[in-house]
Structure formats: C-alpha cells, structure tokens
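Read-outs: derived from the displayed coordinates by stated rules, not from any lab. If you're wondering where the values come from, they're calculated on a predicted model, not measured in any experiment.
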Structure P
Amino acid sequence: MTNQQRSNPFLKLSAAAIQMAVVIGGFTWLGTYLDTKWSKDSLFTIIGALVGVGVGLYLIIKEVNQLNREDASQ
C-alpha cells in the first residue's frame, strides 16, 4: 500500500471521537424525550447516556483494533 492509499490514523480516531459524541448525544436526547413523554424524573436520560457511552466505547475499541490490524499487516 502506498502512502497515498493509507489513511491517517489521527484522522480516523478524530472521526471516531466525533462519532462517539454524536452517539452519546443521540441516546441522551432520546432519554430526555422519553422522560418528558412518560413523566419520569431523569431515569431514561441516565439510562440513555450510559447506553450511549457503552456503544461509543465499543465503536472506539473496534476502530482502534482495526488500526492495529492494519499496522500489523504492513
């Protein structure tokens, strides 16, 4: 693979960080929406934020593992 074909790992990780922020924000927004719909204090907001963090961490770990595999194959 030439240098032009390889992507910059810093760009991939910064894109993954933005993706993680969007996922956490989306799940938190969904939780607040469900809290207002069903008149809960903040139960769904907390659950949504925790699920968002879990999904975001999964995506980051998956991306880092893929970058490590690409580095090992070179």
Structure Q
Amino acid sequence: MADLPNAAIKRILLANGVPRISASSVDLAAQAAQEFLVKLAKGSVESMNAAKRKTVMDEDIQAAKSAIASGRIS
C-alpha cells in the first residue's frame, strides 16, 4: 500500500480522462506514483550532492526527471 492518499490519485486520474476506475486500480496507480517519487527523490539527491549543496533545487528535480525519462535512473 502506498503512502499517497487514494482519493488524490483517483481525482488526478478522473481529471485526466479516466472515466471510471476500480479501487484496486487506484491502489496500483498510487504504488506507481510512489515508485516514481522515490526515484525522483533519489535522483534529486544525487544531483544535489554532485553540485555540493545541502538543498535540493529546481534544477535537481529537473535533472532527476530527465534521467528517469531517459532510463538513466531505474
């Protein structure tokens, strides 16, 4: 079970064209979203450390997002 609230996940899915969704599908979507956020956090921290900073900045999030999209972070 993901830490993300299912109501928020369901609201996002419904707002983006999903007409109906089962409870178990919402659970799976929440797990997938959480997995993505974990990857994003790890990649952001790597970028922050490489820049020798103690704070994650916008560019760290962008770098991690690009790394995930290109498959460099799995």
Which of P, Q yields 27 [relative contact order in percent (Cα under 8 Å, 6 or more apart), calculated]: Q
Origin of the value -23000, where helix-only ellipticity at 222 nm (-39500 (n - 2.57) for each DSSP H run of 4 or more, over all residues; to 500) was derived from one of P, Q: Q
Kirkwood radius over Cα pairs in Å - highest-scoring structure of P, Q: P
